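Peer 1: Before anything else, here is the set of structures, which you'll find just below.
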Structure 1
């Protein structure tokens, strides 16, 4: 028997798109036409939500990083795409997804938290943040979609919902939607549509921010970066004095604020006798939050290499390891609250995650974000120094909660 595939796509990229749905979709039927999102009760971020989100973020990152290669994921993009999907799950499939995504937070409450959290993340001219969600359904009588599933995702995630033939025109429409909502940085997310695929759930999250203090020409100098293979590379480094120092017994780092004070760049450089792979294994959500929240207010001489790269990963294995294998099992998966299909049982076929980031003298452009400004005077004495001239870990952090909206590694430049 054929199986009905469910595709989940989490897309991260560069800038916020101002284009509306109407300019990207030509052949699909808008199922939300004439229907507005209902009023819902949000749940402001509290300690429980922050702790559970931090655990999910770090554990997903640990299971997604690629050894000896640059990596980058946005936990916020992944959790929004999967939470939409979980609204169609039931029984053990739902229990597993709830445990992975929310810990001890049930999905009904997680919807409220994620609704409020998305609205709480600020956006302005110098620190822009945006998020878009969409659901694409195959237009056929054999696929019967639960209207409550659609309404819940419209209410809490403002999801655009389309019904289409899943033909060549649909492929173009989905790729155009992604391109439009990523300002053209990802111009194609799908190469083809599998004949057994019945739905796609897509999240696009974008971030573009200037540094609080933009680097000048005099603060940029060429130096040597020693990559993960021990090879030396001559590249441009950006030098500055920062005022938030991070440390534990295996790494040192710093926090560098973006303009506006809502988001920050945080870097962690493992000690020379500590392999970056080993350090990543020791990280936990609570430890990360504790380091950010307890940064020392002292002078730090820093350098950041200019870097830019994209990253793509299929997250099926990582999510199975985290505890939700049934969602990917063609027999065990239960998405009966989403839809039923005469093609067979509906299950998740693939979770595809794409990211892009560039860090230069003006700031950072990436796929979802957070910025923290921690101002304060330095302590007397010699300043600390953290020069990112070998493999390091970095994050873009939300100042209000301390959560990492992006987590990445630079192994080579």
Structure 2
């Protein structure tokens, strides 16, 4: 394999790639487990995993074998025909989520779009055509397509693309008492991230979960759980919504589900699925054999003991993070998260810290201005955590007040 010099890579992108990403000045060429290697051969400890995607780490042998095996047999047929893997994957996901039907697509955002459409179709099929509204939350992020953007809170993402899908009401995610007035007989669904990832790693409180459950019970509104970042085992259980007591009618999955191979899934309850008909939604690539095969490898790993080991490493991660917060009370406002999703909320902007971590060989990112977000691969060990915490200790200790 020929290697393109870093300057040539950046130059080619500058000329030909749409300039919508602020990339870090590094070119990665290969990975191994918890590490990525750049074009100079330098090694980086990856505590971002492609924004929560590389759940099994890099160059995972089981995943590589499965992808190679599937690619040598059949990659794609379209959804005009049956193939043996969609049904197998759907059966396993429905067993894990408790919902009856699965729709496969190519990303978490596409899964959100599907959930929004199926929620509206449910009420339309029942003749309740006034039920078109959605209730979402402050700090929410559900994607950048028009529907998912419409239920995303931050005006920075929304404003350049207005007008968006009408009928969306945003509620303060920290105020359970404010939800009841926003949900009524025109609400198709409430949509919530059990842990708001892009919005700053903000877990939904038990009180808000109870308020959501009550609002759905009282009004009949459906509940959509956006588990794209918090689901597929990220918190040590398959779904974080169930951990906090939510009973969603629709669930969106993505990111970690394919361990790097693009796949998303919308899970539907029986009553919602019953109102869907041929032609209501579709996708050319969604649920292709390669993506389904990758997702099955991920589920095998989770059920083979990975989730149990994650719970142990999570306890170590948060013990180390809390010790860091105690050491630097002037620099760290709060530690948030669960499982292997964590946020270090700084008392200043996080960009300087993220850049300093990169210079020291640790990959993390900034979200919600002041938050260092950690999304390590599920295979992270206590030793990996200790290495990352050592770097963050040096980085945070060097921050100027």
Structure 3
């Protein structure tokens, strides 16, 4: 008889509040609840900020705990032995002899998690890694000596995935192929793209003809190409007096400083709004009321490696989405059929896409509806639980 599953979520995300990583984990939790009653689930985070979340509790029926809060840089190194001990004790306490014990680890391995994961494997946990970015390409984005050194260490430690993993989930075709090559076919690798909770997206409202808003939300990272989007907006704002540009999210201090400096340079800065980091209800209200969601990335290797989580939610709004031709975008989307596709890093392409929407509003409405069907067909989280359950049941 198949053993019931005891599933522990760990890794590089915050909980219960957070951005793309948190949403991916929550969608996975919800998808598994939809398809099986034989899985007990728990979130164990080694560290996160108490400014962002209550460190332990129960969220939507899932218990979670943070081993040690507020460990940043020097404090992390000083507390590392204690962090190892407390993480190991948490994993030992969570282990169930009567179940198949699995750790679902989001993101790469770093030195804070390496020793606890090695212990977990010896204890009897099967470890599944959710690979969502190409760490080898991240070195090109380093903006300081500390960041470069940290990334190089991360690259080396991440190779331990070959010894620790019982299976891998990859968010993009690039990462799927890379993981297959890395593991030489010795373990299962599953493709699990971006996901979306369609319940957050009510019936579609048409694109406004009075006050048109372009919308971006995210981490303002280098690959996101926010300055390119502002460049496009500056050109469009000269032409259309009813266009606004709306931002939400948060990033690193250098990224946010650059963003605010670029906004100040805009001759149309009075029509650029930064809403900050919003709670879930406010964020989805803002997104659903936007007219043209923009997933516009720059043309660097890192942009083509992952698969932007925001794209699924943008499509779910039923609005005409402008999306850069990166990663698996063209695996699911066709230009002027279910999205407006642009070359990464091209502000002129973004301008052309907005021009098309404004001049062809009826067609744009249909493009948005077609995009929503893509989200429903390929990215609805409720359809992903069966894939994961198959992986969990088949690992040995």
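Peer 1: Suppose Cα extents along the principal axes in Å, for residues 119-350 alone works out to 62, 43, 32; of 1, 2, 3, which structure was it derived from?
Peer 2: That value comes from structure 3.
Peer 1: For distance in nm of label points 7 Å out along Cα→Cβ at positions 47 and 319, which of the structures 1, 2, 3 scores highest?
Peer 2: Going through 1, 2, 3 one by one, distance in nm of label points 7 Å out along Cα→Cβ at positions 47 and 319 is largest in 3.
Peer 1: Matching task: -13000 is the computed value of helix-only ellipticity at 222 nm (-39500 (n - 2.57) for each DSSP H run of 4 or more, over all residues; to 500). Pick the structure from 1, 2, 3.
Peer 2: 3
Peer 1: Let me ask you something else. Of the structures labelled 1, 2, 3, which one yields 16 when relative contact order in percent (Cα under 8 Å, 6 or more apart) is computed from its coordinates?
Peer 2: 3
We did not get these values from a lab; they are worked out from the coordinates using the rules stated. Small disclaimer: the values here were computed from a predicted structure and weren't measured. Cβ atoms are built from the backbone, for glycine too; each structure is taken alone.
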